[in-house]
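Read-outs: derived from the displayed coordinates by stated rules, not from any lab. Given the structure is predicted, the values throughout are model-derived calculations rather than measurements. Cβ atoms are built from the backbone, for glycine too; each structure is taken alone.
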Structure P
Amino acid sequence: MHELELTHALRSLVALLAIVNPLGAIPLFVAMTDGQSPLQRRHTSRVTSIAVAITLLIAAFLGRWILALFGIDLNAFRVGGGLLILMMAIQMLQGRPNRTRQTSEETEEGVEKDDVAVVPLAIPLLAGPGSLSAVIITAQNLHQVSSYFFMVVNILLVALAVFLTLRVAVPLSARLGETGIRIATRILGLMLAAIAVQFMVIGLKALLPGLA
């Protein structure tokens with residue numbers, strides 16, 4: 001049972017990393033922090049990662065009550081969340097800016113702001129609708145304390161990945177270039193498409209038992 005939980009936790013970690021996609025945030029981070037010193041960029045990276053962790057943890061532990069408050073069925077949410085993630089995946093595969101995470105207007109506003117760590121970098125760029133949906137859906141299937149522990153660890157690891165990626169965003173952007181980042185984004189997009197389809201299939205089978 002422990003090995004099964006660990007396997008599920010690892011799959012959830014990979015899925016959440018693909019959805020948050022810190023690599024895809026590198027060009028925007030570099031643009032939005034263009035006037036900052038290395039020390040200020042480090043501070044921005046740290047605040048962004050903390051905000052991502054807090055946002056995802058809130059979604060994980062309060063998602064059940066949020067769905068109940070609005071009378072939303074979990075399986076319907078699975079289908080809707082899967083559809084949203086699939087839209088993100090298609091845009092990633094095409095190498096286009098992901099407007100489900102952040103619009104061009106929000107990007108332009110972010111470039112002009114002095115403090116961009118929480119909004120728009122953490123929310124909605126990294127901890128956006130797709131990652132929030134994935135965390136809420138994952139949390140609804142957990143029933144044991146150990147499972148919740150693994151979920152918290154996964155969220156903290158993703159936040160750490162965000163910090164480390166943004167911390168080296170400037171040299172990494174120069175080394176990988178726009179082409180390298182797009183290649184990595186397309187690979188993550190392919191994984192994301194499979195995850196989205198899986199969410200939708202599980203939800204549709206529960207909503208429409210005749211499909212099973």
Structure Q
Amino acid sequence: MNTQEQAQLSAADRETYRKAAEAGNPDAQYHVGMTYANANGVELDYKQAFKWIYLAAEVGHVQAMRTLAWLYANGFGTEQSDEKAQHTSVLLAEKGNPKDQYFLASLYQSGIYGMQPDSEKMIHWYYQAAQQHYARAQYALAKIILKGVDIKANDEMAFQWLSLANMNGHKKAADELAKLIKRVPKEKIEEYKVRMTESIKSSLQQ
């Protein structure tokens with residue numbers, strides 16, 4: 001349920017959600033928490049928001065976990081803790097959602113949430129998300145490969161990930177792909193295309 005839908009709920013509806021939350025329903029717990037976080041029909045109260053969102057996150061509610069990491073990182077409703085924000089982000093990525101895997105990789109790359117930069121873990125999580133056709137991860141991985149700093153530069157691998165990112169709708173991938181094609185000899189590009197096509201066919205047959 002989004003913020004606008006929450007705002008449109010009547011007092012009776014909010015009470016229904018609260019009773020469900022008190023009975024242990026994680027969706028209701030998350031909703032009640034967000035009601036306090038957004039002051040929808042109640043006074044803004046980050047402590048109450050944290051309380052209910054935490055309960056939902058504890059039983060694996062994905063959106064609650066995402067919000068909880070943000071609350072820990074920024075110290076809203078609870079003591080600020082980079083360590084807990086990091087821990088929650090890792091748990092999310094391990095659940096397998098490519099969006100969360102991409103986000104964790106970006107933490108290892110940028111040091112947000114106080115994360116210690118780690119090239120190996122960064123590449124691992126970008127790769128996990130890229131394998132699930134997440135365009136932003138495919139593009140990020142291609143850029144890393146092109147730079148050749150955290151991993152050995154490889155034009156063919158960069159070509160493949162940029163091609164996939166482009167096919168999956170990443171707006172910047174087409175420009176980077178064009179630059180790569182202009183720089184690499186035409187016969188090499190044709191070889192890359194053949195091997196990429198064979199690789200895709202092979203994976204579909206498995």
Given 1.00 for FRET efficiency 1/(1 + (r/R0)^6) of positions 34 and 170 (r between Cβ atoms, R0 = 30 Å, to 0.05), calculated: source structure among P, Q: P
Structure responsible for -26000, with helix-only ellipticity at 222 nm (-39500 (n - 2.57) for each DSSP H run of 4 or more, over all residues; to 500) calculated and labels P, Q on offer: P
Of the structures P, Q, the one that -0.31, -0.93, -0.99 was derived from, the read-out being log10 I(q)/I(0) by the Debye sum over Cα atoms at q = 0.07, 0.15, 0.16 Å⁻¹: Q
At a computed 1.5 (distance in nm of label points 7 Å out along Cα→Cβ at positions 26 and 178), which of P, Q: P
Parent structure of the calculated result 7.5, given that mean projected area of the Cα convex hull in nm², for residues 18-121 alone is the read-out and P, Q the choices: P
Ranking P, Q by mean count of other Cβ atoms within 10 Å over residues 42-49, the structure that comes out highest: P
Structure responsible for 45, with relative contact order in percent (Cα under 8 Å, 6 or more apart) calculated and labels P, Q on offer: P
